[in-house]
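What follows is calculated from the coordinates using simple rules that are stated; it is not laboratory data. Note that the coordinates shown come from a computational prediction; the quantities given were computed from them, not determined experimentally. Cβ atoms are built from the backbone, for glycine too; each structure is taken alone.
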Structure P
Amino acid sequence: MVMSNRDRVDHVQTDNDVSATDRYVTKPSRRSFLAATGAAGFGGLTGCLGGGGSESVDEITVLAEGVADNLVLQEMTDQFTEEYDIEVTFETFGYNQVQESAATQVASGTSDYDVMTIDTYWVGDFARGEQLVPIGDRVSDSDMVSQDVYIDEVWDTVATFEGTNYTLPFWQWTLGAGYRQDILEDPEYQDAYEEEFGRELAPAETMEEYVEMSTWMTEYTDGEVNGSVLMGQRGTKANDQWIGIFQGMGGTFIDEEGNVRYGEYRDEAIQATEYFVELFENSAPSDSTSWGFPSVSEHMGAGDGFSAINYNIFFRNMQDTLGDSGQIRQYDTPGGSPAVGSWSLGIPSNLPDARIEAAWQFIEWVNTFENRKQRILNGGSPVCTDTLDDQEVIDSAPNLWSNLEDLVSGGKPISKYPGSLEANRANGIELSAILSGSKSIEEGIDDGIAAVEEAMSS
């Protein structure tokens, strides 16, 4: 496996969406410079299929975010090199940089990356711009991968757009609710909670119950244990955190056809935001209005939190950090409608044929059963039913994987239509303004509705 200079430093994902590896780059590479000077947005140039190109390919480059699944895969790629005699170089960045680089590269004359990790939000932009290689025929003809094994909701979320298959799901993120199971089962906490509220200390079924329980836990422990550990970072993180609460109140943000429905559910949005604000004020760490998922994981892993509504893949990080001092189990979000998103692997269409073929060989190899299983056992996340049915996988993290399919299938997919990423960011900015007190809840929600409608119509 070949690593870029960026990857020779410890991988630490930070709350400002910039990986620690990026801070050590003192001079851009020539290809990074060329990418930057030729930058274009998602809706820019249309990528063209590369013609000809019979030369052999002995190296491919993968663009990825510096998170667990990608880092685990990076450690596995020596196996691919041994089998295919193709070296694999990973270039890892924080989320914003991955998105910007991907948009630039697919719109350029030819991409510096052969394989890209692609978030749900980007699929429609890339597909509409003809910037990804359709892979449906390759999947159908493959002896190594099959659409049939993928969780249906994961496949629908990220693999296709308007009937065409552009990517293969790689890992998924669903905003489930994780609780410290050892606290839920502790007789002291159970008795005290039941005495005060007349009901069992158990995962909340409604947001009202969740706010009540989180506030009580914080007060009962004199703030030593935060009842709810949240991420309020301005932009996408705040909105991702909020949207599951909103959906649990019965709201729809953007529907599966890309239609903005947010304004139709203004009352639900206001109610969800009232709960959101109350959680931050009464049960979350005092500085969590600026947190992303790394700080949430760190706080929960240190044993300083009781619950978190977060991307399910990071509950494993929390559990690994807790070790034997506590057990985290994921449940449905209060209200039972978590936000569901996924990441996938795709191929830029502006590559020569030989590079496209090498990229497909890698994607196909990554998604064999044995390699998917190996990734999960080493810290990755499942996207397929066959691995979720595998006893070794279940035993590796039973609190996380035993009910994952039910969690995903019960959620609402985030939008993959053009403009959805900007819509998510815009509403998250308004939510941050509400949390800071610079806007009232009603004002922030109305401005958010307008911003989302503008983003999706432009």
Structure Q
Amino acid sequence: MTFQLPAEVIDILRKLKKAGFDGYLVGGAVRDLLTGRPVDDWDFTTDAIPSEIQKVFPGSFYDNKFGTVGIPRKKQEARSKEQDEFEVFEITTFRTEHGYSDKRRPDKVEWGKSLEEDLSRRDFTINAMALGESEVIDPFGGQKDLENKLIRAVGNPNERFSEDALRMMRAIRLGAELGFGIEDKTLEAIKGNKGLIREISWERIRDEFLKIIQSNFPADGVKLLYSTELLEFILPELVKGAGVPQGGHHIYDVFTHGLESLRFCPSQDLWVRLATLFHDVGKPWTMVTRDGKPTFYNHEVVGARMVKVIADRLRFPREKRDFLWKMVRWHMFAYNPEMTDSAIRRFMRRVGKEDIPKMIELRVGDRKGGGSKETSWRLEELKSRIAGLMNDPLTVADLKIDGFDVMKALNIKPGPVIGKVLNFLFEEVLEDPAKNNKDYLMSRIPAAVDSPDSQQGPD
């Protein structure tokens, strides 16, 4: 079997060989080469110890206790101006590991004696293969598992998960990325060791969870988190929706509806997908049965508050937390032809002009995840009306006057009055965009100051 390897990769293998050492590609790079997927990371292993590697590759660096030497290389071609000009190839000495008291990293690392010994410490068979310039070394049946589309732990799965409990989520993530199932013993070991996930930091859990959501099959990944009961620890709020009926046009319970909405969400944006999964998270806490039918009044309000709690637990950036809050809070938008333009502008203002397409993508997932068609005449008419209002003023920043104009007109210094005046004027403009001209707005400043409505910000 032959592979088209980058010149830099071949160069590293040949330099190691010329210096008298064995060198191999390992891990995800070999897996992706065998499946025809693009390779993002090129990792190597060798029988050379770090000091010997550094002699072979001047300019390399070694700043850890795990035998990994970094070799910086100038990229032949950057994909974008924002990308770094350099990439790092990592070469790790054959090693064995002992003790995992923190369920994350080995307590002791020793240089290994053979390639097979090194591969035996890896997580899954499809990641435990090596490649020289042409020959695949596969002591644990990784190629067969690739053919059968299976994620299988190397050796005893209980031992692998006790070494690093995050591997349980990684198995599910790999399955979601590749469209693979999980081998029976490995799956049972995940269920049996699920409690170990409590040993893992929220940051590491977050990163693995987001990779699942960003994968090719995110709904299947979340479903596996649920069936293995890992989701109970990570997102108990979602689990609460299992078995909660919805009635009406919905054909699934709340939890399954969230999964199916995620499955059908057309967006490739990680955070839109996440908002789609979370959009009905407040329903179990607001359910009231009336005349034998469940209702969920204000579930979007409750759900938005819950999303903030979830975002804080998973250490999301503040701007992403706020985005998720907004999407969940306002996802219940309804439309009828009698709606005024100002009402639609208010909706556009709440969501934000730049995020309206994302809200529509959430709605598409919501509809299809409930058993409905992708769109309806109402949704299409709303989209058309939104398009016609895109150039209207939708924020205070769109006003033809600003805080300096207000300060000058009132002869005051910066303070809360300025914001109240601008918000008052914006409410008028929201009702009638024709009023957004400087002369009119300046003439209305005294009325804005005197009005009790100016004490309130926009809704």
Structure R
Amino acid sequence: MFKRFTNGCVNVMSKYLPDAFIFAIVLTIITFIGGITLTGQSPFQMILHWAGPKGFFGLLAFTMQMVLVLVLGSAMAQAPVFKRLLQKIAKAAKTPVRGIMITAFVSVVACWINWGFGLVIGALLAKEIAREVKGVDYRLLIASAYSGFVVWHAGISGSIPLQVANEGALAAVAPEIFEKAFTIPTSQTIFSPMNLVISGIIIFGLPFVCKAMIPDKEHTIEVDPVKLIEPEPVVEEPSKFTPADKMERSRILWIIILVMGFVYIIYNFTKVGLNLSLDFVNFIFMYVGILLHGTLRRYIDAINEAAKSAGGIILQFPFYAGIMGMMTGANPETGVSLAGVISNAFVSISNQVTFPLFTFWSAGIVNFFVPSGGGQWAVQAPIMMPAGSAIGVDPAKTAMAIAWGDAWTNMIQPFWALPALSIAGLSAKDIMGYCVITLLFSGIVISAGFVIFALI
């Protein structure tokens, strides 16, 4: 029964899910029509919201932060020490079942640590396992790697919990409720008992869910060997190095920049502890990457390779910024926005117990249209944070409900799957059917977690 349902989801998605960029265009049109019908605005007003200063190019700064997370995480994953580790792990996966479970577990743990690193390391591990194990379904292998992404916003690179740990972040979205100095430390968000329990259940449960989805031999599709071919490594000849080549490989320059970076990392940890900002997370992964690659030249090459996977994100972010502009663009006469309509619909039926749950569900819906953690926060925080405060809900729970909703529906939103798909040589429609099952599993766990901890 379960496998029949899984196969049905796979067939539907493979037939009807378009390319990720086309998906963004379709969402743009849906948002455009929704804004006209539900907020009473004219088509021209919606176009102004879409292309205005808070629209198409309204997320450029955050886009750069997200690209850095992806590229720096990817460059780390390309370090020789990680490649050797992946090969050892892949050799331990002697059967399709073990290969799927190992991929899911490694990916979900890595995504909890850093989403960019996890996306890439999961896809690379999946490719290594595909080389070692015969008879494994390549689509499910890559889907298992991507499924780990469902925990990213609850992990230590989650943009919302890191953002609310910074002074002024809450005051910016709800100045009438929060003072500028008010912050929510990561001990109340990422490292709270509620978040750790939900994360733990998903981390240890996901491999078994992926195992249950393994198709029979009739429906198994193995990888095209062409997709597993890697370029031959470049053999360096030191005798032919120019002075510039020697400078790029200089141990002295490498050591100096590493010492400077790690002195600051240690200083920052002693000063703020685990209250990690998004910029500081990027700083850490940059310098760990430089360390592991051994020379500045090799790190430059890794960055150049990693940057190739960011193209889809760079192309689509402006369109999702435009969608966000239309979602938040209010009718000048009534003050009603499309995001407000969705969020207030859930607020109106909420009480102190159900508010985190409904915030999570509404965030999941909004995430279809704004698949960016920062964008999600900008859209929902001005509505949900004051509403939660008025009801008496802990601001930390409200913030994490928004964060979990943002991560949850990424399972059927192809936007963030692009890096993994680029590495794997697949399209979104190949894996999204399996990701529907991950969506259902994680949705049940997260929903139950919010209700139970609201009652405690």
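Some points to look at:
- Comparison of P, Q, R - label where relative contact order in percent (Cα under 8 Å, 6 or more apart) is highest: R
- Looking across P, Q, R, the calculation of distance in nm of label points 7 Å out along Cα→Cβ at positions 140 and 340 that yields 2.5 traces back to P.
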